[in-house]
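Each structure below appears as structure tokens.
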Structure 1
Amino acid sequence: MGALLSLPGVLRAEQIARSAEYLVHSQEPEGAIPWFPGGHTDVWDHVECAMALAVTGRSVPSHAAAARRAYLWLESARHPDGGWPAKFRQGVPVTGLREANHAAYPAVGLLHHLLTTGDTAFAERMWPLVEEGLEFALALRGAHGEILWARAEDGSPGDHALLTVCSSVHHALRCGAALGVRLGQERPAWEAAADRLEELINGREDLFADRSRFSMDWFYPILGGAVTGVAAKERLKERWDRFVIPGLGVRCVSDQPWVTAAESSELVLALTAMGEREAAVRILGDVQHLRDPHDGAYWTGYQFAEQTRWPVERSTWTSAAVILAVDALAGATGGSRVFLHAWDED
């Protein structure tokens, strides 16, 4: 059993455990973790929740079991032609659209699960999902090596690439390759594809559709490990005042008075990977105004011009992002190395 996760001055261990309980409470019997009880599920956010449960599962066995159920659900939810439908309701697909980052993200989650739990047998069982998901994403490569964002219901590829999506796929390719090495399944082609994405993210941002108003396009190249060092510091400094609202958190989009706990927590992950711990702790503390004291769930966002929570929902993946940010700052589990891009340090 591992020690309870905490971050002194920000969140106590019992508070983090209560936030994780909200994820368990929201999980459907088959294993899917929707946005909120009765809401829809998408694979990217579902995996984020599974990672958070694996973290708290080191000390709470029921959370560990819930994380396993979440990953096992992915087996039955696959689309017969690869990837996963972009949206499920009560376990039933409601669209044939399949997004590249959804397909790739189980690679991040399952390396995280192995580093957190040490369960090689489970990783070996789940390996086909990693391989199929990453190959689905790579089949969406454009002319320059960028990843087109999705495959439509009729099977046609999307007509543009997104910087956040490609940053997430870059992260997933690195994680998938690292997992493969640990399982005796080396995939040098995945590393080569990640190398190419890294080049494009750093040098050809013009290839991606303009989503610069979204904070994720600002920090996700760093969170995904493609932009590092001096370039990462310059990137954050350039748009810091556009997105960061002191005392409240991080805007979702630059032109709206709206901060969100998930974007704030994901910026915390990026800052932690850069070694900017003081700023990371400050932002994670700022966003605690979105915590519901009754059960530890987090409201998705806050519209500060109207001084109201919006949307009126408590998204599971928001609570998960907070937990993962705490774990990265605390360095409590081996899984935190997935977000510090240090998975080769045993």
Structure 2
Amino acid sequence: MDQHIAEAIGRPDLIRLDERLVCLRFETMKVVSALAAVRHLIDTGAVRRGDTLLDSSSGIYAYALALACHRHGMHCHIVGSTTVDHTLRTQLAVLGATLEQMEPCDDLKLDQKRRVERVHEILAAHPHYHWMRQYHDDIHYLGYRAIADRVRAETGTDRLTVVGGVGSGASTGALTRYLRAADDGPTDVELVGVQPYGSLTFGAQHTSDPDIIIAGIGSSIPFENVCHELYDTLHWISFDAALSGTVDLLRRHAVFAGLSTGAAYLAAHHEHGRTPDRTVLFIAPDTGHRYIDTVYTRHREARPLTQLTPREITDQTELALPWSRMPWNRARTRAA
């Protein structure tokens, strides 16, 4: 029996959508990493119950950290993106978390930069706060070990392709690292990362998507816990293409999920078609509730997936909307 709701929320569902196409569906994915990270900090003496944990978030991590703090008796202080909605603000308030939300801003790159600057200001005023550094500390990898064990048990690691948003690296990267580190022999696990246009992490900062609202899978600042050498292939997907994937996933498979899930599903659907002999598992990090107005009410704009094909490129200078795909080949090069 679970001892706290966070443990139940963090447990994902494995759903087979098609022959060799599997969805790893979370209610709120980052609860997994936040719980494990806070537990580790307590166990190692880095923090004590009653301390204040601080971080920046565009939404999912804010809720995850608030739940982890509630579970372990900590205070939670979040510098939130302009995209944090009324529902999440209310939940954070009731959970006792402090939320500082950025003023409305059309440029989500600037929003992310301002949030990190504000974190540093808070730390200067309150040096005893502990900055969780979700974008920089690989302590957030720890929670995915148990997820990898479950995936290995139910799908195996022979000809497995993992697809999902890169984000801070602590979901796709962590999951794949643990899957490749199997004790029972060689594995064949490929990793396909999904990015929005404009993201710095894999060198697309010279591009832009005027409709981007999927900041959680991209970055405008360097993310130090992204291990570039884990990734085999990259997909850059625009808002419009991700919307089509999101709507198709609900229409075809009844999975109600967020926009980054739609982008991952679109990429996974394509990879599944390219290599039908491989099992393709894509990560759905959250539900679709906060995307009702921005995505689902526009469902008539969704294009059939048969009309969407990525532009195959070999260099980031060739990137073009709405969808580009490039081999990364586990290169260690970090985007400048």
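Looking at structures 1, 2, which one was distance in nm of label points 7 Å out along Cα→Cβ at positions 160 and 272 calculated from, given that it came out as 1.7? List each step's numbers first, then the result.
Working: 1: 3.3; 2: 1.7.
Clearly, the read-out refers to 2.
Source structure of the calculated read-out (mean count of other Cβ atoms within 10 Å over residues 40-47, 23.9) within 1, 2: 1. Taking 25, 21, 15 as the value of semi-axes √(5λ) of the Cα gyration tensor in Å, for residues 128-311 alone derived from one of the structures shown (1, 2), identify that structure. Only one of 1, 2 returns 25, 21, 15 for semi-axes √(5λ) of the Cα gyration tensor in Å, for residues 128-311 alone, namely 2.
Looking across 1, 2, the calculation of Rg/Rh (Cα atoms, Kirkwood Rh), for residues 32-215 alone that yields 0.96 traces back to 1. Mean count of other Cβ atoms within 10 Å over residues 144-151 computed as 18.6: which structure among 1, 2? Computing mean count of other Cβ atoms within 10 Å over residues 144-151 on every structure in 1, 2 gives 18.6 only for 2.
Can you say which of 1, 2 returns 1.8 when distance in nm of label points 7 Å out along Cα→Cβ at positions 8 and 280 is computed? Source structure: 1. Computing helix-only ellipticity at 222 nm (-39500 (n - 2.57) for each DSSP H run of 4 or more, over all residues; to 500) across structures 1, 2 gives -17000 for structure 1.
Taken together, the values in this text are just the output of simple stated rules run on the coordinates, not laboratory data. Here the structure is a predicted model, which means the values were calculated and not measured. Cβ atoms are built from the backbone, for glycine too; each structure is taken alone.
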